[in-house]
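Read-outs throughout are calculated quantities, based only on the coordinates presented, and are distinct from any laboratory measurement. Owing to the predicted nature of the structure, the values given are computational and were not obtained by experimental measurement.
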Structure I
Amino acid sequence: MKLTRFRFYMLLPIIGTLLLFAADALAAALVKNEAVTLIVFSSTAIYLAFLCIASVIIYGRMKRDIVKAAVGFNEILEQILKMLAVPYAIMDMKGGILWANYEMHDLIDIVKKGSNEMTDLVPGILKMKLPTLSDDVVFRTKLGERSYKVVMSAMESEPFDDTLNILADVDGIEKQNLISLYFYDETELEVYRLENYNQQMIIGLLYIDNYDEVLDVVDEVKRSLLSALVDRKINKYMTHMNAVIKKLEKDKYLFVFQKKYLEEVKQTSKVLLEEVKKINSGKTESDITISMGLGIAESDYAKSYEYARAAIDLALGRGGDQVVIKNGDDITYIGGKSASIEKSTRVTARVKAHALRELIEAHENILIMGHSIGDVDSLGSAVGVYRIARVLGKNAHIVINEINSSLRPMISRFFDNPDYPADMFVGNLAAQELADKESILVVVDVNRPAHTECPELFDMIPTVIVLDHHRVAGDSVKHAVLSYIEPYASSASEMVAEILQYIGEELKLKPLEAEALYAGIMIDTNNFLTKTGVRTFEAAAYLRKNGVDVTRIRKAFRADMTEYVTKAAAITSTEIFMDGYAFAKCSSEGIEAPTVLGAQVANELLEITGIKASFVFTEYRDKIFISARSIDELNVQVVMEKIGGGGHMNVAGAQLENCTIEQAMDKVKNVLAEMSVGGDL
């Protein structure tokens, strides 16, 4: 309480007495009795004189008593602050320590040997956001071997009586902004927090990718031996991280381990992948490969298991032989160097075909779309699904926004064709007008919504079907009612050709449709040179039976002179990096489908002796398109994923924005250099 306020309280009785004089005057005027008036005024005057004398005497004494009490209280308060178990200091706006308690002095002596500047104790403190009178600032720092949480609070000093100010001994203290700092020792708390973090449980799933394909070709005795060897490798690895592992099925395991081993798993899981591949059955050239999916969701074990399931699905969808760690939306990929193994059985294709038929039969409107800047594979697979929908009596439309030179030779044959309606192909706007909650969206040759012809359809149509041969990425289509993704397949057209054979006997492909599918397989396999398996040729044979004219397809996809010259110029400009990786720039000037031409250049470069992989960069529509190709010495999918792309082990790509071709080339070179240093090449 300020003394001016106290003085006001002392004057209140005198003010009341003056008001009493006014009341006396009013009474005298009404009574009109001189004797009574004299008595009343005399009494009031004596009372006023008494109050004045008493106020003068008592005011001085009470002021001295209040000051003594305040001084005593301030000394107690200052002593409490000095003996506070928490280091406490007051700092000016320049970082100087104006006052500190004993604990803070001890801390300063230990860390900075008596420094009087907070900037010596906590470097950079003045660059931090400073507190205001209404908001504190909290940060953490490490001093010596101890960890502290620092709370900064703004305070305002005022020119009190020196006896009331704990800063009285500091010269020049006027009304100004000051900052108080509390240092809370959290060293033990950090230890417990780290211990709690390390003890959190991570759930993992481990699958043998090709158990049936590898083990079923050997006799019973060797099969048991091989299975036991795989079990031993897996259990030995799990023992090192003190994991609990349970075999769910002959080729599936569930394991749980503490989070403190997570970094070790990231570093050593590739060793387990390689060790398992060294186990050979002796009767097959295929190695045994495994995949692991780890889920991390703090202490929510149900969510951790859900993440583990999603992670193992990603690993298998990407071809297996890898570890996928899913921590919320953050996904980490480890391994994945092996080529996807072709399944010898068509059971999955038959099951998916029946499911696809049931879904289409339950809906009247079918919209089919592939990836943006479509190619022949996306067109062929879309045409195959279109035929299924038409055979089942449904309305179907293929979403294509732009017809480039790679599509025109094939798609133009559908235009003005009496066998096909005029609305067989529709653009974005028309597709959105046709879409409703009762429609089905079939996505072919792509599994990432952002890369489709019309991403808006995913918000308009709840029922989505995905048919794709690209490895699954973290941003793939979520909640598809039917997802058939087989990375081992050469193309989406091959997958659709297999499905067509199980839809029903009433389905008969027309020669034009068969040629669209055949062309899709031919283009994606580079004329049946890459990613071909037994089932690829079986699908091609089925299409040939339906009237494919190979000569007509070959003539349709010949390059014009401008494209041929551009391709030659790109190959001429090729730069060799690290003695085995070809980098080329492909011009888009005057080229209708520069991205397709870039892919062709990448394929051509692999024909050069000593080239392990090729990377062709094309600037088109304010983006840099990268086509990456390899034969068997580099997983280009891993390279492209590190810069935001994806694809297959031998065929991959990426799209980069806000950069030049030179910057894009530098990014790929940096990735290759890092992989070389890390032993991933």
Structure II
Amino acid sequence: MNRIKTISMFFAVISCIWMPLFGQNGYNAKIKNGVHEIQIDGKSVGKTFEGFGALSAGASSRLLYDYPEPYRSDILDYLFKPNFGANLHHLKVEIGGDINSTDGSEPSHAITQFEFNNPIPGYFNRGYEWWLMVEAKKRNPDIILEGLQWGAPGWIGNGQFFSKDNAELVAAWIKGMKRYHNLDIDYVGICNERIYDVPYIKLLRKVLDRNGLQDVKIDAGDLWEPENKWKIADDIIGDEELRDAVDVINAHTTELFNHFVTANTRLANKPIWNGEAHPYGGDWYAASNWARYNRAYNHGGITKIIAWSLITSYHDFLWVPNSGIMKANTPWSGCYEVQPPIWVIAHTNQFARPGWKYLKSGCKSFSMEGNINEGFSVSTLKSPDNSNYTIIIETMDAKLPQTLSFIISDELSKKDLSLWRSVFNQEEFVRLEDIAFKDGLFSISVVPNAIYSITTTTGQKKGIASTIIPKPENFPFPYSDGFEKNELHSPGTFFSDQHGTFEVVERPDKHGNCLNQVAIKQGICWRRDYQFPQTIIGDINWKDYQISVDFMLPDSGSVQICGRTNKFSGNSQPFTAYIFEIQYDGAWSVKVGNKILASGKYKSIQGKWHSAFLIMIGEDITAKIDIKILANVKDSSIKNGCIALGTGWNPAYFDNLEIK
């Protein structure tokens, strides 16, 4: 059965089952003289609000790390700084496994068992997720941090993801984040969109406890398929040990089903999260989806939304374009985009904090003529000490203006209320005239396709960066890099690993730095078994150019220099390209895809530095090592593309890259 049909059938079933039972907070408040009358009772305390957050994974934040200052700090302020931009409450990151996890791969802190047994600070400086968490925490010390795996290094559990090795790997990552970066990880998941293993969850809890990580909570589920979305709740109901091990249950993309949940999900008596929402895109349509997430509590008792991705900081030509709430994927220019989702998220996150309580009487969804897809919603939250409260109104599916009258109970503050509004494709986060109380009442008229925040709190702000955003520029050409400016164990500037891990290290001959591919075994992959490690750089529109790079194979294995690399997809063969492949014994070939255009044998290159050249001019393709031309062939099947460096499952060093 295809996915669309499965989703449609599932939605039909749950709608029939849950619409009659839905009335925790209910539809359609009292209507009097055409006015929706809502009585907000400060004693009608519901669940705890746990915040809106975002997910950095699948290499979605890769290029942000390379942004120059002050632009990088400005971007981070829009994401994390309280009362400035999105004010995100939760940051969930990938625990890297050296495998492609959507738009690239992220490195592990223990690529081999030797590294696991002999950790050093540099291993925990790999990649950028640790840096991102440090920067988020610097701006908001109260931000909640979570880690989740997509895959794992190849040495884990003899290829078995759900193993003691992997549980120990996760515990080591959490301890390393604390030891080397002073980061306290609050939650850890099991595996992204992979059917979990119940014994492994129990084992992970024991391993965490044995390592002194009793305060780290387990967030379980992370499934998206309709038939399995809330399976974790079913398992918890019948297993006391599992129930004790799991602190939170989550499913992905609950928005596809208007955030309805199953009976067992409610009966499990655990916090319920949307662990990976997909509002996709930085435009107003994505922003309107963010506004609708305020319905999640009304419909399913969902108290946290975490969306992928945090930011679109990867190339436009990769697999899932423009997934983030901001866009910043040209670090060579410094250009970035502050997009509408930032301000729609601010309507919730700047006006309520994790730990506030939903007020059931003030959380309602209004349907027009019984159609839940034509309506609007109201969400009300109060601070734990009753000193403040906020009402959020979103009208993204309303067809006509509405008037709402609020009656506020004596338990809540009678302070005058500030009013903020965003309107689809018209205005972003604008403060309107304050609302004055009269006899505990106030009314407001709202327009369709808008979101409003009404609050007793103060301090909200539509932040403006201290510097002007630069204009976008194409990737610099010609381009060269000797890796001398990079920190050790960091990624090469502007390089985006697609599989395996390439990191900057000291050259074996001590003559400066170089780029080293360090994964020596195929990892436990997520959904795509890429054939070999590769990392990309450059512009997809490049046509005629020469690549030159020094390389060294210390032992066996191979290197690949790829030009006109394009047609990236989610398949196991990630791209098409002209590939100049060189084996340690001197055997070489020039291929287009899997088609061999030329091949031969050069002298053994093992253990010595050599230079490789790949030249593409029109249909003329030339390959040479050092000064010797090995092939000059004609092929017209690929017209343009960026470059890639690749290897087999072996260490390989690269230096002095030049593209001209």
Structure III
Amino acid sequence: MTFVVHATAPGSAARTATLTTPHGAAETPMFMPVGTRGTVPTQTVAQLTELGRPMLLANTYHLLVRPGIEVFERLGGLHRWMGWTGPILTDSGGFQIYSLPHSRAMGEDGASFRSYLDGTTLLLTPESSIAMQRAIGADVMMVLDQCIPATSSHAQAKAAMDLTHRWARRSLRARGDGPQKLFAIVQGAVFEDLRRASAADLTGLGRFDGYAIGGLAVGEAQAVREDITELTISLLPVDRPRYLMGVGTPLDLLEGVHRGVDMFDCIIPTAWAKQGVVFTSQGKIDLARAVHALSPERLDDACPCDACALYTRSYLHHLIKCKEPLGWQLLAFHNLRFYAQLMSEMRAQIRAGTFAAFHAAQRQRLALTDAANPPGPAPKQRAPRRAVLGSFGVHTSVHGFSSIQHLPSGEVMHSVNHPDREAEQVYVEQSASIAQALTASRPLVIWDVGLGAGHNAMALMRALDRAPDHAPIALTSFELDLDAFRLALSQPPQFPHLWHAGPHALARDRVYRRANLSWTLCEGDFLAAFTAHAPPDVIFYDPFSSQVDTTPWSLASFRALFAHLAGPTELLTFTSSTAVRSSMLAAGFHVASGVRTGPRSETTIALKRGADDGFAGHRLLGRDWLERRARSPARFGVDVAADQHAEIERLITGHAQFAPA
């Protein structure tokens, strides 16, 4: 097997390469259809060949259960057995360790499974997994790993990672000098420090032919998945394939390629097709909806497959509602073709040097949902069971606390840590200015950017309640859409932090006053309104993440904000994004690392420095961060064009905070 990188896209980490195997070459970035049991559901070999003879994924565990290793040893491997001449990659069975927790027992040696066929016990070890994959004849084999849920603790994630590393060494020994190639799997759940440790350990061995990113798409938020992917890619060798396991939707593939991923697999194209969900040039469509029952329209005018060329949406709707196998077959091929075409388009855009613009446009198109596609009026919806107001709903964490979810994007505000404690740690306890105001008389102006459900403002309120002799505080909360705040106010059992006169007065009167405190509300676009307000001493910067709203995180926004600030200022925010920190530095801020929160090992503090500003306690980013930034695939802000990279690079590397002491 050889892997040759041909081009990397300007303004992106996206790259195109050729992965050559004994069963043919595969162009990357590529998507691998999932043939768990030696067949891609409903698809013939001829149909798969029509997709361009992609690399297929088969599952070691399921093929071990049935038909068993003897079949492959006697009949010459999976290629001959299923009549497939293209390349094959085999999963090691590690995902079944995650997905079948009640049917297996874990130990240092491996995982014991009870067969779903006859109840016999099967022991899957690194050695037996490699033996099975060699019998299958896979072109690419995976080491056995332990994947755990995204909600696992740091200690659980570290234990699973350490076990994965020990199993990886055993897999290498079991592979020996065989011709089949072996990929390692970087684990560490959603913890940045563990991902760094895992990548360092596995790449340090220097004996793997490629590296996979495992343990994602198992319950974490999309923004967290993208951050962990970007971080891990930056730690892997550039001359080896990078494989993001089990991901995902077309939008997931686009974002993964943008961050430098070469290989993907997922059951979504075929599994969702069985339910009637298809991807089109106009977005995702759910053909099971009644609105399609009388539709004479074609599924997608831009697609020549049989589902689109021969049948109406009405007929396809009928097949899905009747559970006719023909419907599943037609829609599964359509989805697989859509994925193949998307990957082909991305490779072409990378080669042409235009991927960055393509990525920006496709993010909008691929995010379209069924509501934008079906003819006629949408069917009446049942009243939602959970509390909803406008674009927001109440989300209950597995840890028992409630927070607000932005329904169109799926983003949950404070999804991992308890929102009250996270607000205290990130936005109140870190601030040197607030600490001084609690015990001194110097007045303080504070901006709360992104009121949301009021957690950050109420964290400040609790701190002030504990220090009744605090300095005069002028707090202004900025919010574009107050529905999240109103929803939280309407659900007092779920949001006890609002059991206070302040937020209710703010919602009613737009102002709340008491001794030494004035809290006002500014409704509307923060970036359009902030110049009319007195410059702050402290900013709680908590708008939606850049995955939902890029503008607040742009270089232009930080430059405008920096220009408005009059004196020493602390800006505290939840992100540790390299691109955001780069924009802050280019805008003139000094940038320091903040406390850990949830899956993020750091948050960020941006400072406008001044004489005797009292900020000496903040730990500024050093030259070691510059070195890590140089390896990042996304180190420029969302609004920085390729022809501006040299100028921004000069501003950042020449920033005063990186000058030798």
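Here P(r) over Cα pairs in 20 Å bins from 0, in percent has been calculated and equals 18, 48, 27, 6, 0, so which of I, II, III was it run on? Going through each structure in turn, the value belongs to II. Ranked by relative contact order in percent (Cα under 8 Å, 6 or more apart), structures I, II, III are led by II, which has the greatest value.
Thinking of I, II, III, which structure, once P(r) over Cα pairs in 20 Å bins from 0, in percent, for residues 127-454 alone is computed, gives back 24, 50, 23, 2? Source structure: III. Please state which of the structures I, II, III yields -10500 when helix-only ellipticity at 222 nm (-39500 (n - 2.57) for each DSSP H run of 4 or more, over all residues; to 500) is computed from it. Answer by label: III.
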